[in-house]
1. Could you tell me which structure in 1, 2 was used to calculate mean count of other Cβ atoms within 10 Å over residues 84-91 as 13.0?
2. Could you figure out which one of 1, 2 the value 13.8, 40 for Rg and Dmax of the Cα atoms in Å, for residues 172-243 alone was computed from?
3. One of 1, 2 was used to compute relative contact order in percent (Cα under 8 Å, 6 or more apart), and the answer was 17. Which one was it?
4. With helix-only ellipticity at 222 nm (-39500 (n - 2.57) for each DSSP H run of 4 or more, over all residues; to 500) derived from the coordinates and found to be -5000, which of 1, 2 does the value describe?
5. Quick check: 2.6 is what I get for distance in nm of label points 7 Å out along Cα→Cβ at positions 364 and 420, calculated from one of 1, 2. Which structure matches?
6. Identify the structure, out of 1, 2, from whose coordinates distance in nm of label points 7 Å out along Cα→Cβ at positions 308 and 444 was calculated to give 1.5.
7. Of the structures labelled 1, 2, one was used to calculate Cα Rg over 2.2 N^0.38 Å, for residues 236-523 alone, giving 1.27. Name it.
8. Given a value of 25.2 for Kirkwood radius over Cα pairs in Å, point me to the structure among 1, 2 it was derived from.
Structure 1
C-alpha cells in the first residue's frame, strides 16, 4: 500500500524596531514552523461498475486543524458517498476514470487518488444460510438484476434451521448436508447433499454471505464461531478480492408462536433492536465488508398500510410482497442502484404493494440500523369493488396465460397472488394457498368447448393436482385455496374447470365455504366440455372464502388424483 505524505513548512518572521542601538539591542527573529502531513491509504483504485470502496485519510496535528472537502473530477464515472473529512466511499457508476481529490479550504494541502472503473461483468454471489436465505435471495433477486442488465450468478447453500455453530461443524467435518440452488442465465439447478468445500471453489465468488439462524440473530454470544467460518472462507475462496456479507434477518411477527421468540420476551421491537445492534457490532468486529439489512427493510415495510403481515407463519416471509421486499434490499445493497426505479415486479403483486416493498428496501439501504417510517404509504390505496369477472389459471410458470388471466404457479403453503379483474383493476383481493397441492401437471387439453368459460390453451393444458395414495414419494389428499379481501356483505359465484388426459374416473370435489357452504363435483378425465360452479357464496365477516379441492366419491383412479386447472370468480347477480 502506498502512503503519500504532504509536508508544508511555513516560516513566520517576528517584527522588531531597528533603531540604532548596541549589540544587545539586535532584533530577535522568532521562528514558528507549521507542518501539514496528510496520508491517504490509496492513490490508485480499480473497481467494477456498481462496486464500492472506502478511501480514508489521516492527518497530523497541524493538518487536522484545517477544513477539507472531497472533490470528484467526473461524477458520471464515480459517485462520492458518506463524505467525512477522513473518509469517503467511492461508488463506481460507469466505465472510465476519475480523479478524487482531498483539498484543504485554503489549498495548503491537496492529495489525489485515481479511480478506474471497469465493466461489471458477471457478479457471483454465494450465500450460506437456512430458510431465511431461501426467502431472501432464491426468488426475485436474479430477476431484479436482470431487469437492470446485470448478469448475476447466485449460489444458495441452505440447511433447515442452520446456525453458525452448525455451519462450523459442517466445515470442520466436511459434511455434505446442504441443499444447493444455483441460478445462472435464468436457469435454476437444485442439488442436495453438497459440502461447502466443493461449492466455494466452484466459482470465483465476488461475494460470500453468512447468516445466523433467526432466533439467535440478536444474541451476540451466539456468534462465537463466525471468526472460524470467515477464516475458512478467506483461506479457501479462489477470488482474492472476494467481499464478505452478513445477512441481517428480520424480527418475528408480533403474534408469532416461534419458540425462540421468548428469547426477546415475545416483543417484536425488542427482537428487531437486538438484531440490529448485534449485527452492527459483529460487522465491525469481524471486519465484514457489507451488511444486508433485510431486517430493517421488513421493519420499515411494517410501518405501511400492510402492517405486520409480512410473514406467512409468523417468521418466514410472505411469498409475494415479503420475499420481494427482502430481494429488493439485497439488490439495492449489492449494486448501489435505487431499486425504486427497477422495472421488475413479481406476477400477481399489485403496484401499490410493490411500491411499499421497494421503498422500504431503499430506506433500509440508506439507514440500515434505523426504522424509517413510510409516511407516504399509511393509507390503503383506493380499491375498486369487484364488478367484472376475475380469471385464475393454476399451472406451470412456463405456461402463463396472458391478460386478463391471473396466474397461480406455486403449490406451496403461503404462496399468494393479488387478483385483478378482466379490465386490470386492482381489487385488494388475494388468492392464497392454505394447504399444499401435490404438484403441477401439463396433461390437459389444448382445445376446449365451453361456451360459458372460454379458456386459452395455457389455462386448459396445465393444472394443480393432488393424490390420496402415495405417488412419486408424496401424498396430498386435499389442497385448499383462500380468497381474501372480499366484501362480506355481497355474494359471489365460483366456476371451476379441471381436466387430465385419462380413461378412468378422476372425479374432483370442490367445497366452497363462506358463511354458507356448497359442494360440486367434476370428472377431470379427458374433459373438454364441462365446468361446475357454486352460486351465492357469502364471505365470512373477515372477507374470506375457502375452496377445498380433493377427490370425489366416484373417483376410481388408484392414486385418487384430483385437479384444478382454472377458476372464474364473479359477483352474484
Structure 2
C-alpha cells in the first residue's frame, strides 16, 4: 500500500481489519529521540516516544536517595555534553510561577519557548516581576545511564525527563507541578479543561477525552460576542467581595485564636470563622496586587465567584482540530508540527466522508479570508493535507489562536480574567436519554472522583496532568467506592474519611468551591441518537445552540432529554 507524500517506506499503523492507514518515517539513527518527518507547516518533528513514557514516577520522594541519584545523572550528562552539543536554558512564567528548563533537545526547547511567556513578556503584559524559579525541569537526551523515563519530586519541585522528546508529557508534568504550588500556597485551582466567553460570561468545559470538549469550545466561537480563552488548561481563582466593591483572592488567614490556613484550606476556614471580624487576611486582587485585610472587610453575604485565566501563550493542541474547525487549517499549515504522519490511499478512501466535509468547510474559510499556504494547490493535495492532520490522534501543532481568529476575540493577557457563569461536565453515554441536567453536588463530585472515560478507563478529575501519587489516589477511591451504599454514598464517605491522600483533599475542596461559584450542568453529547438529526455536523450545531442558550439563561433545575431539548433551543 503506497504512502502518500513519502518516497520511502515507513512503519505503518494498521486498522483492526487489516490494511495500512498511516505511518511515520523511520529514525535515521538508532539512538535518536527526535528527527524530521515529511514536511508540513513550518516544521514536522517526529519523536520516538509519542505518548507518556512507559517508565514514569511522580513519587520520587518516597524512595530515599532516588532524587539525588537522578539529579546527579542529569548534572553528569550536562558536564559531559558541555561544548559537544547545544544546551538550552530558558525561564518562563506560568500563572506567576517562574519555571526554568534545561534541555539539549532542539525540539523541546523550540516548543517550550513558543508555548509560554518568557520573563520579559510576562513583565510587559502584566507589570508583574516574578521571583526566582520555583520549578526546575531537566529534559535530556542520550543519557547513557538512564532509561527513557520521567520523574517528579514534589519536595524539590524538580522534573527530570531522560531520553524522550515528546513535548506533550513535558508540558503536562510542568503544569501539574505548577498547579500543586498554586493550590497549596494560593488556593488557585488548575483544571484540565477548555473555556470560552460569550456575552461577558465564561463557560468552562470539563470532560474526558472523546466527549466533545474541543468541538464544543470551538463551535461556540461561531456565535457573535464570543472570545476564545483556553483550549486545554485553565487557572481558576475563587474571589470574595469586599465591602468596598473589590474582588479578592484570599490565600492566607490567621484568626484571633491563632488558628491559621493557607491556600486551598482558606475557603473552609473562612466559613468556620465568619464571626471573627478581626481575623487577618492576605489576599490578591484579580490582577495580582497584594492586599492585607481583615475578615470584617469581606462581604460574605455575596457569593464567592470563579474567575478563569488562560495558561498558554501559543496553544499546543491536536492537529485534528481541523476536522471540526476547518478554518484553523490555514494557520496549522503556518505552525510547527509534532508527529504528523504520512497516510495511505486506503486511509483517504475510508475517511472520504470526513475529508469531504473538511474540504467544504475549508473552501468557505478560504473564500472568506484567503489562505496563502493553499493557493495553487490541487484538490487532491489539499485532501491529502487534511487527511494527514486528522490521521493520528496525538499529532500536535503549536498554534497561535490570535492568527486563526481576530486578535480582539482571543484572550492574550494571562492576567485578564473572565467570570465563570457556567461549568459543563461533559460525557457521552448512549444509553442515557438525558441530554442536559442541572448537576447536583454529590453526583458531580462522584463523577470527578471516579473519572470514568467513554472507554471505561479511570482518570481522577479527568486530569492525567496532576502531579500526584496516582496509585495511592486510585486505591483510596476504589476502596470507598466498593463500600458505598445509598445511605453512605461515595462522596459522603470521602468527606468523612480521615485517610484520603492530601492531594485528593486539595483537588476536591477546590471543586466544592467551584460548584458553589458557578452554575454547573451535566451535558451528554449524544444528539446523533436523535432521529431528527441527519449527520454529525448537525448534532454539533444543536449541541452548541444548547450551550449558548444555557449561558443566556443559567437555569436552575433544568432537565432535557432527547424528546424535549429541541423546544428549549428553539
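What follows is calculated from the coordinates using simple rules that are stated; it is not laboratory data. Owing to the predicted nature of the structure, the values given are computational and were not obtained by experimental measurement. Cβ atoms are built from the backbone, for glycine too; each structure is taken alone.
1. Answer for the origin of the read-out: 2.
2. 1
3. On the way: 1: 8; 2: 17.
That value comes from structure 2.
4. Traced to structure 1.
5. Of the options listed, only 1 reproduces it.
6. 2
7. Values: 1: 1.16; 2: 1.27.
Only structure 2 yields this read-out.
8. 2
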